[in-house]
Structure 1
């Protein structure tokens, strides 16, 4: 069984290491079995595609998944990379919080 991550689809993340270090984007997909995330506009590569009925072929830019350890969630308050924690609210809901500012991430 694949494990659960603290980064989810739709989160704003920043790349903390590698070729795209410092760039930011939105998580499009989380690949739990491979421990990777697909971030919009990050880790772009060129693919040479063969012409088919659906497309004309040629050189296409596409995103490849990046390892989840190489991205950090962006704090909604300070707009800087942060670690993620959990907190149970008074009404019983469990929410993610940014460790940097203590701000709730998903309300």
Structure 2
């Protein structure tokens, strides 16, 4: 398995457990003592945490390190749901920001 594949798998699993625990990125970031931007980058496979941060994430999500590297626990339909939610949320935020910019910046 390539390094990027490991980062992607880890990020998907973090996102899965975060959704499963009904935590926002902000809430998990606060519990793990990391920035929301860093958490977002982890979930998207752009960055990987150091051991100390990994430990805080596992404690915050109440999972073992092993669970965050498993390949088979997220069914395809749930993976697809997470991806669709992410796309929907991004679209909603972009539309809202566009409206705000137009209203205030003309």
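Coordinate-derived values only; no laboratory data. This structure is a prediction, so every number in the text was calculated from the model and none was measured. Cβ atoms are built from the backbone, for glycine too; each structure is taken alone.
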_For Kirkwood radius over Cα pairs in Å computed as 15.4, the structure of 1, 2 it came from_ = 1
*Who wins on relative contact order in percent (Cα under 8 Å, 6 or more apart) among 1, 2, i.e. which is largest?*
2
*Where is distance in nm of label points 7 Å out along Cα→Cβ at positions 12 and 28 largest, in which of 1, 2?*
1
_Origin of the derived value 1.4 (distance in nm of label points 7 Å out along Cα→Cβ at positions 36 and 92; candidates 1, 2)_ = 2
*Highest-scoring label, criterion being mean count of other Cβ atoms within 10 Å over residues 44-51, among 1, 2*: 2
*Which one of 1, 2 has helix-only ellipticity at 222 nm (-39500 (n - 2.57) for each DSSP H run of 4 or more, over all residues; to 500), as calculated from the coordinates, equal to -23000?*
2
